[in-house]
1. Of the structures labelled 1, 2, 3, one was used to calculate relative contact order in percent (Cα under 8 Å, 6 or more apart), giving 13. Name it.
2. Match the computed value 13.6, 42 of Rg and Dmax of the Cα atoms in Å, for residues 50-145 alone to one of the structures 1, 2, 3, and report its label.
3. In terms of volume of the Cα convex hull per residue in Å³, which of structures 1, 2, 3 is highest?
Structure 1
Amino acid sequence: MDLENVIKAGDQVIVQRQGYTKLHKLKQHGSVVIGKFTVQMDNIVGEKYFDTFQMKNCPENKKLFILEKVEEVNSASNAVNIEKSGRDNRNIVGDDSSQTLTKEDIDKLQDVQLNSNAIVEKLINNSKTFNMKTEYSQEKYIKKKEKKYFEYIQIRKPTIRLLTNMFYRQDPTKTLGIRIDDLSQILAYANVHSEGNHLLYDSGSSGLMSAAIMNCIGANTNGCLIHMHPGNECQKNAFIAMQFPQEQKDRCINVNLYSVLRCFYQNKKTQNEIDNTNHLNKIKTDENVDDIEPATKKARIEEQLPTSCEKQPQWKLENERACKILQNKCDSLIIAAKEHPVSIVKELIQFLQGGRQLVVFNLNKEPLQDLFIYLKTRLDTVAIKLSNNFLRNYQVLPERTHPEVMMNSGGYVLSAVKLNC
């Protein structure tokens, strides 16, 4: 058995009930709330991902449901027999009097057994207007009621696509409004690859950007990511959910933007001072070794002595690691920020190698228009492009195929190439 596909306690899992998805950390004797259902998750440990489970009523607690593995899903659309349908809906009055079952009656049905097929069939049999509806309206009614009482869930392993769609459905502002098509454009324009050192500034995507980049870099490679963020701690919900191997996590360096820049400039200043001192000492040595002052000899000896091995904080070690990579420059620069991007690009573009890509995402086009004008004034950036490419979802059904009604056009992506200068 492939252990990677076995569900274990402590795993981050995606619980899917029809189109609804929820991220959940699996615990021993834990439960998850799905809509109005509280579901005990013990029975899924040891099973495989993508298995389907049916929610069953718990005899001891009517408000709690347990899971039972099933091989197939019995859909109400296929199980319910429609005897007849009307020609139009013009004489149907939409009020509560058309349904003879009360809410208490339906709750009793759920307490006996949560079975969407049985509940939907009862609702149809007790509806005064169902047989008057058109065939199309009847199908919609069945799907609507089945969705409400659907008792099957599937356990899935987190992927970038699932996490992106889930976060966007829950609250787009939590991920800067990044949709799956926006994310694919960003990664493609930036040319993220497994052997490169990539630089990301992210100020609020719930770890989605860093997770997507590290997923592209892959495990057991030489690629690294410097993840700059504005706060004391970076957002990493999506990054943790991906459950990368430890060696892959170690190649994602999380640093505060202002702290790492301070470290970089201090190291640069110190290196310049050391170079100047060595240059002066070399001149003195070449003139007369014996004329070197005793204080200079003492300082030189002290430089050669090992420094004390005091344990440094983790953030300082991460800053040092990041500065070493920044000195050699990076293979891509990606910015997904709430802030206006011009000042950020001005500061970080120095760390981008020549012939490499700059990619900036923003939900609004006006900040990127300002950045476009700024990059046009620079002599080292070419192929500047501001685009709004998005994937339009379609409902595909017989004789009623059309674009989804409730959707937006996504965000805007600016891309450019830095020249060797």
Structure 2
Amino acid sequence: MEYALALIAGILVAFVFLVIIGIYHTFKAEIPPDVDQPSKLRLYDCIYTLVEILAKNLENLGIFEELTLMRLIVDGLPACRDSKLFIKDLHFDEVPVRIYLPRVPSASKRRGVIFFHGGCGMFGSIRTYERICRYIARKSDSVVASVGYHLFPECKYPDQNLECLTATVHFLKTAENYGVDPHRIIVCGDSIGGTFTAGVCQELVNRRDLPKIRAQVLIYPFLQALNFNLPSYQKNAFTAFLSRERTVHFILKYLSKDSSMKEAILAGSHVPESMNSKYRKWINPDLIPEIFKLGYKPPLPTSFLPQVHEETQELFETRFSPLLAEDAVVCCLPDTCIITCEHDVLRDDGLLYKKRLEDNNVKVTWHHMEEGFHCAVGFFGYGIFSFPSSSKMVNHTVNFIKGY
């Protein structure tokens, strides 16, 4: 009896300790007063930080892996039945896919939307984005294919990219089986799903055996791993959910790299001067509009570390950093919708890609959420627990899709 009481007391003490640590870390996070519902965001960031700390401790104790608990939280609650959609789980060449097909008959072939979810390649799922994909299918009268690519560490990079490409190619080839016009297929994704979207569209520009992708939607995408000192990285270095440090931590984890390289990469020591010179025309704070550079300070010079560069070659691949693609590829990309958020370290990735596309005469529709933050889309469809910016971004996506 005494042992049981001592165990319960120990668990309670540990829980209180974790809560205190979680609250401490949360109040280190910067919640800008002009962000969407700052008090709610601080509460969610506190919960997220607490779960993250708990997950790491449970992994250290050998109970289960850190990602198990994180995935459970990120997956969210299951959605209720939707009488307006026919929903079916399939496989596109062994890649899990969920199809959302409007039940109302259509006089002609519908447009198709293939969706890649975010989550750093380590969490997130078809279920996480269930509400978003249902909404897109209903409101745009489209057939939506949500891709459930396999996650790290079960699958290693670049398997996720390759599975997204495989699923897209399959959908382009079999679109008519689902009542879809193969010439009206739009690729869409948020965060790393935006990375996959940009990468897939770049991979397919020279394919002559397939219909052309009609358009792409990039929602706060990650597009480059060369410069983590752009104005948005400085401004939002400690912002909730995706801080500057957490971004590189996730990158190294996703690529199975040593986390001790984090500080060197944050400083830019992984990029040789020859590469900086080559890509400065595309990745450069001077290309960011002045309105987005308030308070920006050029980083101090740093020493190049050849070993770090050699061990992180994946960062310079276009499938990981689509901003590094050559103009010959970029000029052939489809019409593009880019959605950026002011309170997001990745804001400038979107701004730089927008400029690259426009410089190459690609039609770009751009929406900037002044009150938005990274991960906001993931809260869509949860009523009072959601954010106004969540709905705005999804509706911008729907309205863009309806134009094709």
Structure 3
Amino acid sequence: MVDIVVLGATGYTGRLIARYLATHPQRSSFTFGLAARSQSALEGVFRGLNLSTDDVPAFTVDVTKPSDVSAVVQQARVVINTIGPYWRWGTSVVRACVHHGKHYVDLTGEPHWVKDIIFELDYAALKSGSIVVPCCGLDSVPSDVLAFIANKTLKSFGGPSATIDLSTSAWELGGASISGGTFSTILTALEDVPKQTMLASGRDFALSPVKGPRSPRPRMLYNLPYSDPPVYGAWYFMVLANRQVVQRSWGLFELACRANHHDVAAVAQSSYGPNFKYEEFVVQRSALYAVMYSTIFSAIAGLLVLFLPVRWFAQRIMPSPGEGPSEKQLQTGSLEITNITTSSPNSKGEKIVVRSIFRGRGDPGYLLSSIIISECALALALDGATLPQISKSGGVLTPMTAFGDILIERLRRSGRIDVESELLVGTEPRKTR
């Protein structure tokens, strides 16, 4: 029995996660194992990381065989699943974790699959005490963190009754690249997932247990409120997953508050309020570049959706599964997301404005994602007694409803990620943790 098992340890991101866990400052406090389909490839990972099976157990598993999955899941307290596309390969792993009362995290950015998992397994996870947290990488932890911490800052100055009106995140990615596994997931969504399923998962609050107000409409040109000089940006495809996760966090907090569950005062403090809306965009150097980016991206997306030869050609030029950025690219990448959150007006018509920033040093989609999901798993393995009350009941949760401040502090201590939040008062910001 180990604390954590990494499923898909021979894949690109799986290897990064194994490397991070092997060198973690708390390494003496937890055990972990590596699992993959190919024994020879797994041996290569062990050699590359200078690991011994005496210290790190190795498991061979074929995720298409439920018996294999069940056998490996029973060997761990927490499962990190990196095997995508999750629409194809993820459900059997979640089923096994829920059946055996194990905890689960993954890197999916597939809201259509998460919707199915919630429908099928949320209640069962509550009954077994299994904490299931999809979307624990770049999809969608930073977005979830920013809305969560902005709400805390807003309430620290406006009181528990202060609520969010609009939360806007502006993404700046430095040196971001795409791996073969990610592109395979995109193709699966285009070719295997029924169109009605995709449409249903794209509706506002599709993953939330309660419905909220309509989101701002997608547009060709965005700007970040209360920014001087102005910050412009274009529509960002990651919003399709990120907004759904943020909205599920909102819904789970709202549901707990309305149902009078657990510690009502603490849950009410976490509530974002009934008017909450979330949007995000990718920053461009000018309004003109933003419109051009949106136009070009929309055209490429349309061609991929409509024409099989375009997908065939793209498949030939993109990395194959298991491939990803070079070590130099991993180290030189960067991420900075600036979030502006405004409160609903108070009785005097006044608004509170909060600026929050999520910064990362390293390739956003792979190095930073491997850190984020590892810290999510470690929170489950090592911090169970101090997790949020909502999390302790189990179920299909989101990063912030499952981990809250525990994860934020873990990310800060990683040395790669900074999270800060401040109240904008005129031109003078006041910071809070």
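Taken together, the values in this text are just the output of simple stated rules run on the coordinates, not laboratory data. Just so you know, these numbers come straight off a predicted model, no measurement behind them.
1. Working: 1: 13; 2: 16; 3: 22.
The structure behind it is 1.
2. On the way: 1: 15.6, 48; 2: 16.8, 59; 3: 13.6, 42.
The read-out comes from structure 3.
3. On the way: 1: 208; 2: 156; 3: 139.
Answer by largest value of volume of the Cα convex hull per residue in Å³: 1.
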